[in-house]
Structure P
Amino acid sequence: MQAEKQDAPSVHQTPGANALGGAPVLAGWRLMFRLFLPLSLGYFVSYFFRTINAVIVPQLTADFGLTASSIGLLTSVYFLAFAGMQIPIGLLVDRFGPRRVQSALLLVAATGALGFAFGRTLPELIVARGLIGAGVAGSLMVSFTAFVLWLPPARVPGTVGLLMAFGGMGAFAAGAPTAQFIATGGAWRDLFIALAVGALAISAVVFTVLPEKSRNRAEPLGVLLSGLRRVYADGVFWRVAPLTVAVLGSGFAIQGLWAGPWLMQVAHLDASGVGIHLSAMAVALILGAIACGPILSVAQRLGFSLLQAVGAMSVVFILAVAGLVLQLTDLSLPLLAVVAFLINPISMSYVALTTRFDTTMAARVTTAINALVLVGSFLLQWIIGAIIGLWPPIAPGVYPAVAYQAGFGFVLCCLVVSWIWYVASLARSNRLPMKT
């Protein structure tokens, strides 16, 4: 497969301080305290919310009599709301700056967490979960924009990697520590009340500490939307997007929900064992984020392009999912760790797509593909649950192993088809041009 061989775009080509606000560069302790700390806290809680349902599924099932389909819908609505907010957040951040947008969004997340804590019916929980998803939807993109605004260009990639690692710590906290809290009698409602208070406190920190964006004139809305249309009309975008959506969407669906029930009902682990596996996935996610740069460097030294590296890593991801479909429960820990580890390195396809367009459109390219990934996560989480629900439960909330085999098998089919499309399409295109 032939694809682009140029390096990822240098950070100084992305929209910089002068383009986005002209704010003074921060350094040292002021950098850590005023920029990274408040934004990383928001990303931490975002990942905690994303993965928490995998741990509390038994309690939700017992309290509300949920089916596999309704559990899938309840959990995946987070991604639907998250996806729906991507484009508006990009426009709002450009207009009002990271500080105001992120602090306001976290208030929405706090409201959703409080609503979830006091929800009494499935529709109430779905609305609350949607508010949570909308409220944390800007945690990554707002942070990226803020880093470009106030960091020296050479420090942006490393700081983004640290932010992703911090998000993995949120997933870790939602694993074994939360499972232990539940196992020792802790109530999931109390947990969400604490999360609401935490999101409210982080919102206050962001509003108080994060620097303010200066008042530069932003592009008109019509110009911004015109650029977005160019992204979605681009042929190369649609050669890369399906595999990215399939891999990241299935990775989020497995880590965020279905790994927990699979471990309990197929691998027959107790709550402590499930928590250990989910925490291992979170550690693998952190390591994968840290490994993004080294993986790209090694691939380039070996003569592989970024997209070729993504295609190769996707094969390993597909094999790991195939192991789950085959129900190789003795290998459950390494299989799930591989799935989590590869999520961030495979997301480097985002970087490759940004080289297709002018650098002033980098944020729109990223939000365009991210919105599709999140919609894919919503659909996959929901469809897996719907497929599992085709089998009658053998106990309340418990389904036969063959039901999970069918649900995960659907994911595997999506991955294989999208990988074939990816390889064939890029082979025809020969290379990925830098810009149009």
Structure Q
Amino acid sequence: MRVETEATSPQRGNWLTHLDAKERTTLVATFAGWMLDGMDVMVYSFVLPALVVLWHISRGQAGVLGTSALLLSAAGGWLAGLGADRWGRVRVLQWTIVWFAVFTFLSGFTNNFGQLFVVRGLQGLGFGGEWAVGSVLIGERIRAQYRGRAVGTTQSGWAIGWGIAALCYTIFFKFLPMGLAWRAMFWIGLLPSVLAVWVRRHIDEPEVFESSRKSRSQRSSTHFLRIFSPAMLRTTLLASLVALGAQGGYYAVNTFLPLYLNARGLSVITTGGYLMVVIAGSFAGYLTSAHLTDWIGRKWSLVLFAAGSFATIFVYTIVPLSDSATLVLGFPLGFFPSGSFSPMGSFFTELFPTSLRGSGQGFAYNLGRGVGALFPALVGYFSAHMPLGKAIAIFSLTAYLLMVCSVLLLPETQGWDLAEVDENP
């Protein structure tokens, strides 16, 4: 199924200049979507210390708030994937962007744990859907030899959004009263809704999707439950476990990272500085892994970054470190866990046929997210009986070990042509 020709083999150099107008526009749109998605989602980790003080919530409750959004994001991702297969990638992408922007904004008006629990959960529906649809859209739009780099570059937008959230955190909590600063952090979440208007005007459906839809209309329609058929079940389950490992490990660390640094006695300004080092490493990790995805393959890129995540988190949370060592180690702490996501979009796109791609990719990624969503809550509750760093390590290290084992059981898909995937589901 892999085709090693000039048209499909990876090319080094400035690959962006080789993209055509439709490919570049789609890359810009999905990058911006994931950037703003990252900003909206990571805002919660920054307001968490303030909510612990103002609302007197426990770490367990803080973990539950993080988990509520992630659990419903799993449902949102699968539903959006189903919708993308039925109504189109672009239309459903617009819906998800508006949804998560509005509910992030509304989070700034909540007044207690119960209200934020509900609104955060509803925000998660759109958050999960945006990745599921956006990754399918760009995976289908970009040619095989650039697909890994393009999808991975889109993922790097998350680090930019995270950086925007960190910058707003530093400014708002420096110059505004705490009771207003945390609300302002959520209010900036309305910005992504502007992107939905731009997407509607500039992005068309991928040709491979339109061709598949016309072909299906001439036959019986494809039922989404085919992702659980004997031919697809192994792929669906293993892909879900890969997603579980990456997301469970990531959220176990990053949901509590500002609180972990606060517990070390760092101020708001110092915490913001430490987090910017992590975010810089995150951005570098996304881009590095994106290029490796097309050079050494999807599988080995995933294994390399999962193993690096395992080693870095172990040292960061278990080994006693000085403040300066913690600062320096923040770069690989961002680099490896974030880089674990870059190969995933292209890998999943190539594992599922076009008629099932939204459903399959949305289900696998978001089942992993749904189960991984339990990790912040578990870390929160375990940290009541042990140091927070140890609780983070237990769940993160288990997640990355699971990820490596699952990746090794899947085929390498580098260079696979999507039309051939459709012929051999």
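Structure summary
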{"quantity": "Entry that produces 1.9 once distance in nm of label points 7 Å out along Cα→Cβ at positions 243 and 347 is calculated, selected from P, Q", "calculated": "P"}
{"quantity": "Top of P, Q by distance in nm of label points 7 Å out along Cα→Cβ at positions 187 and 403, largest first", "calculated": "Q"}
{"quantity": "Per mean count of other Cβ atoms within 10 Å over residues 171-178, the highest-valued of structures P, Q", "calculated": "P"}
{"quantity": "Comparison of P, Q by distance in nm of label points 7 Å out along Cα→Cβ at positions 115 and 131 - largest value held by", "calculated": "Q"}
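Where a number appears in this text, it was derived from the coordinates with a stated rule and is not lab data. What you see is a predicted model; the values in this text were computed from it and never measured. Cβ atoms are built from the backbone, for glycine too; each structure is taken alone.
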